[in-house]
Structure 1
Amino acid sequence: MQRFLFYFLIAYCFLFFIISREIGGLPVGLFIDCVLVVIFICTLITSKKENWERLHTGIFYALLIWLGVSLLEGFNPGTSLAGWINEIRSTAVYPFMIVMLGLLTFKSERELDIFIILIIGLSTLATINGFKQLHFGLSKGEQVFLEENASTHLLWGRLRVFSFYSDAGQFGASQAHIGLMALMFALAPIKTWKRILLGLCGFINIYGMLISGTRGALFAIVIGCLVAIILSKNFKALFVGGMLVLGLLAILKFTHLGDSNYQIYRLRSALNPEDASLNVRFINQQNIKAYMADLPFGAGPGVTGYYGKLYNADKYLSTVPPDSYFVKVWMMYGVVGLTIWFSVMMYIIGSCCGMVWNIENKILKTKLIALTAGAAGILFCSYGNEVINLMPTSIVVYLSWVFVHQHKLMEKAVARPILI
């Protein structure tokens, strides 16, 4: 039962923003909490004692520590109770709950394949909807969203496509993330028609990244590729892949090839240190640095971003756009909290890399390399945008961690995988 609910939740996390836009007036975010509670109840009823032993792993305790830090931030006088409660849902509660329940629920490669098929299918559908937005127009709900966010989604008269997602930034990063993983899955020793289909989905998703106008998504691909090449232990591929990545960056940085295409032109601006929006971010960060000098534990979760405007409009930090998720964590938790959060993230990515490094099964290894590389790319991408804390990217990343940490159980499972 909880497996079905998890798959339903994944699909819902891809689609709930479009439900909100087209219907409106529904607590679509709280429905995620409700489903997680139901999964937790089902797990309590059905899980055997030995299943709970799966929680004796570093990733569970690392996220438990971060949850504890977030709960203690409730005593921070800098934020309101409502802002704190709403913010820590995505900051700490969701990663802890999804990882905990995922460890108790998933154990086979077949379940991993269902997860892969589901996220690639939904992401490809999102690109198709994005293509529709760009070339055929917006629905009524999408038009209202664009009118309310024209300053960030309509640049020089050109639409930054956002599809089903919260904004174009999330859409672009998610498309880069899943597009990269689909291309990596296609490299596994699988049937030719499956390889072609995965490759096609990968390129469709990369196209989705381009039409989003999200420049920071480029770095999700670059970092993801480098991590994947290293974990493959193929040093020839490491050299060739490294040269290709450097060549691509050099073309974007030092030439004007493709400038006639708006998507390529905007992507190229990600490498321009004199870009106006980049300099605005640096100025904001300098102002934040001065304000945060006497706040080693931050101003509290919910003091900035959406919940800052909603519940803490009287606070200075609510008026400063964090832009980067790293900066947002710094503003809410201070330098102490940022250090703890970053250490937790690096521990999780490092442990995933260590586990994948030692896997012998080539097909399973390729799949888990893709999940690890994608998660690493998203973490790095979050330095430029709020990405890793927003759906659907967050649930994809959290369950990617889960499947990597369940690799021993998947190697023992009898159920036949789907992708081979």
Structure 2
Amino acid sequence: MKRKLFLLFASFFLGYSVHSIAQESLHISIDEAKEHALNYNKTIQKANLAIQKADYAKWQSISSMLPKVEASFSYNNYLGHKMTLMGMPIAMNPEGSFTAQAVLAFSGMQVVGVQLSEIARQMSQTSALQDDLSLQTNVTNAYYAILVAEESKKIVEGNLENLRKLYNSSLNLVKVGMAEQTDADQLEVQVGMLENTIRMAERNVELSYNTLRLLLGVNTDTAITLKNSLMDFTSKESVNELLLTSFDITQNFTVQLLNQAIDVSQKQVELNHWAYAPMLSGFYQYTKKTHFDKAAGFDMTPPNLVGVTISIPVFSSGERYAKVKQAQFDLQTAKLNKEQTVDALLMEEKQLRYNLTSAIESYELQLKNVALYERILTNATQKYEQGMISSTELSTISNNTLSTQSQYISALMDMLMAKTKLQQLINKL
């Protein structure tokens, strides 16, 4: 029995531990990262709540056209008072009553109100999709930032390893009298600078991971490893495919929101026109009275009552007309806003395609320059070890190589950012 309890406890503990470990680490691709963020990011959760709120707002508008029923109970005690009618006393006995009333009101303004609430619901959904796209863009940029930061750190680490070897060789040359101590000192300074650069690179890597953690909605101590590498995003074929992708402006969420804003303005015009129309309302009321322990007294309340009212607007001193004209002006403004935005988006598309093409060219150029300067540095290192060039010349070549590598990292990041911006615009993330 004790053995079974021990095994049960152990299996529960191990199962809990495995689950906890699974929750504390993520090995994730860029698509999985975007999906995870959409499920757990708090901004998206708030957008989903806004959609649910809009659903209930629509139902509230619909309910304004449906019957409303109210019930009430009352008790009256006149404390022995008697009413005199034509010289005759009439007892006012204690009484209780139950009243139920159904009310129905209808106008064209209510119909338009329901249509407006539906458009508002659609706008909430479109805004949520826009938030989704913005979140995916941020996740993509954070993912790229991690890869670029790690690539930068890797390059500096390679430079530091080579420089340390060169520094040790320089010390040996000083011992045998083939080099000056100042040569070794210069290399030592460069080693220290690269060590400091690596520490900065490590902080940049951690900062990039923390940004991704925040977007994913996970704890700051969650370990994250990436499945994708830079090669997955820098191939010329994938970039060219993106450049050939057409821009369907109707799929742009900003344009969709502007179209919905035009619909809202149109409904506002209709709403103000309906202010000229009559409003119909009706009610039915049932009342049941009970007199307690005594005969019924004077009672003029009918048990059933039906009423219908038609309210007809007659004269408003031009107020309704002014509201209609203002709504029409708002409609024209909304249409102009859309036209202006569409023109700006089409111009932005051309600019982003140009930016991406230029970024690709710059990246490819810097990639070649890095390979070239690394070969130059390798040759210079061999010449320095053979005493053919001075440490000053080697330092100059080394600094030029570091500068070229830095320009390569900058060009790489620029290309990835340009790619993401175009993907976001054409909704192809």
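Structural remarks
- Of the structures 1, 2, the one that 1.03 was derived from, the read-out being Rg/Rh (Cα atoms, Kirkwood Rh), for residues 205-388 alone: 1
- With mean projected area of the Cα convex hull in nm², for residues 53-100 alone derived as 3.2, matching label from 1, 2: 1
- Which of 1, 2 yields 39.0, 142 [Rg and Dmax of the Cα atoms in Å, calculated]: 2
- Structure responsible for -23000, with helix-only ellipticity at 222 nm (-39500 (n - 2.57) for each DSSP H run of 4 or more, over all residues; to 500) calculated and labels 1, 2 on offer: 1
- Label whose coordinates, when mean count of other Cβ atoms within 10 Å over residues 61-68 is calculated, return 13.0 (choices 1, 2): 2
Since every read-out is calculated from the coordinates, none of them should be taken as a lab result. For clarity, every value in this text was computed on a predicted model and none was experimentally measured. Cβ atoms are built from the backbone, for glycine too; each structure is taken alone.
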